Structure 1
Amino acid sequence: MAWIFYLVLALAGALWIGWRDGQVGIGEFVDLQGWWIDLGLGIAAGTLLLGVWALARRYVGSAEQLESQLREVLGPLEPSEVVGLALLSGFSEELFFRGAVQGAWGWFPATVFFALLHTGPGSTYRVWTAFAGIAGLVLAGLMAWRGNLLAPVVAHALVNGVNLGRMSKKTD
């Protein structure tokens, strides 16, 4: 059922951008001349964020606890489900937070709102909220610098895909 949330989020983002700008053009998503730069920046930023999360898993005990809780909620996922969920969540969250919210209110409100979306019950989730705040800053910076969503979407989908893949593996 998570896909419904992401579809609604993407639709809300597209409608907001269309209402604000009068259209949702291809330039919102990709720079046709420099797409390869944005693709590389997205991969680099995603890799950097995965390194930050790996450090959190190593040095912050609640990060492992969080992953354990999320693993229970997720259950095992097929590789196609991991890829689909990573792409859908990365695209829809970036369209909404970087495209719509950041485009209307700026990087700071978009980052705070993004971090607050990544919270949950109990203190274990604080590490996820903090990581989302860091990731939100990186993604907001990419959007501000490059002016399109390709790099943030690639980075976000990479982080989600790697983490979902690792967390959804069956443990015996």
Structure 2
Amino acid sequence: MANGPAAPNDPFILLLQGIYSPVAKGGGPNLGLSSVNLGDGSYSTTKIYPIFGLNVAAGEDAQQAHAIGNFFVQFKGNLCAYQLPKGAIAMQFLPGPGFSPNQHPDGQGGQFLEGTFELKILEANGIYTPFNGGHNHMVDRLHQLANGQFNEFCFCVISQYQFP
């Protein structure tokens, strides 16, 4: 444990929170994942915060007040990636019955998109390797502001087992 974060719990929970920023074409980090190309100009990014089951410092509980990584998503596409301490995870949003969004106005010229989303883990590296082929259940409240920006508030329950 003195060398950094221990393996995460199964499951572990993350919070995606904050205003999204576009990732410039040719930009974005290389996460060592072959299923996503963060430099293709199709991704936006926001911050990741630990909630449960992920220790970010040796022998210490995660500090929820501090971002521990970056989340990348395609708003026009179905891929996303998590840049986390000691590894990364690529996922794909699943179509069908696991998708249950609800849109409603915010009363200030914007709107909320609330719902649950199911994702398949396409690949994972570092301490997240045991999660390859696993699942992510998202509980999301995405706020599209009147100025067109998106403000995220999403809990991600990430597990090693596949969802039926």
Structure 3
Amino acid sequence: MTLEERYEALKQKAARRRADFDTFVGILETQTSWLTSPASSRFHLSEEQGLLRHSVAVAENLLRFRDILAPTISDESCVIVGLFHDVGKIGMPGKPLYIENDNPWEVKNRNRRYKTNADLVEISLGARSLYLVSRYLCLSETEAQAILCHDGQYVEEN
């Protein structure tokens, strides 16, 4: 199954919030670097479509873990959290977080193919991801916490 087929299969699992989900995905796909963005500037899937590859794999694995550990959590919730946990890595519509590095020395000697866009307001990955998702999808507290905290951000007593 191709990456695109796996991604489409996951999108079909959004049911209860289908209209809002489709609106958000439509914005991601047409106004941002969602479909092409790397997952990092030089390490984890630092390549075109790296973020999508990572996000699809996380959503698929979350569904597998859910089947064993928490079968009452909906497919839709797993897909939303899995696909969008790192969506902050796109930056903002019209302002990608990662842009091609124009310094050939850094590309060659440090394997830094991308650099961070200095035109973006600096905000943590979890907070940016939660900000983007919550503008379009009504999230449960658990979904919001999963998106905010997946990258090691601390939530007291939880």
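Any read-out appearing in this document is the output of simple, stated calculations on the displayed coordinates, not a laboratory observation. The model shown is predicted, which means the values in this text are computed figures rather than measured ones. Cβ atoms are built from the backbone, for glycine too; each structure is taken alone.
To which of 1, 2, 3 does the computed value 3.3 (distance in nm of label points 7 Å out along Cα→Cβ at positions 25 and 137) belong?
1
Which one of 1, 2, 3 has helix-only ellipticity at 222 nm (-39500 (n - 2.57) for each DSSP H run of 4 or more, over all residues; to 500), as calculated from the coordinates, equal to -15500?
Values: 1: -24500; 2: 0; 3: -15500.
Value -15500 for helix-only ellipticity at 222 nm (-39500 (n - 2.57) for each DSSP H run of 4 or more, over all residues; to 500) corresponds to 3 out of 1, 2, 3.
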